[in-house]
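What follows is a set of structures for review.
Each reported figure results from applying straightforward, stated rules to the coordinates on display, with no laboratory input. Everything numeric here is computed off the predicted structure, so don't read it as measured data.
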Structure P
Amino acid sequence: MPQLNPSPWFSTMLAAWLILMVVQPKLLSFTFPNHPSGKPTTPTNTSSWTWPWT
């Protein structure tokens, strides 16, 4: 059964663990220079449309 042969998948598994354990924490520690601002507290003024056929 070729599924049980670990040789073609072992390097893929090691690369995945390398990405998960080494690269990902470095990317997650990145801080963004611009923090997103919150939504405005004042509601926007909306008006209904006037349809010419009604």
Structure Q
Amino acid sequence: MLEGFIGGLIVAWLLSLFGVDHMVLEVCQTFTEVQLTTSFYYIGFALIGLIGGAFKR
């Protein structure tokens, strides 16, 4: 499970090198009134990796 969490963070970091983080936050911002930051982006990808790692086993 921890591998999925770390893997999600690595994928998020790699995608942020290409500006995907700004695109994802801009799209998600339209669905909520709360100001989203890059922390939300990284935690979101980490949780997706964590859930994926839990179901992988």
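Points to keep in mind about this one:
- Computing Cα extents along the principal axes in Å across structures P, Q gives 72, 38, 12 for structure P.
- Entry that produces -25000 once helix-only ellipticity at 222 nm (-39500 (n - 2.57) for each DSSP H run of 4 or more, over all residues; to 500) is calculated, selected from P, Q: Q
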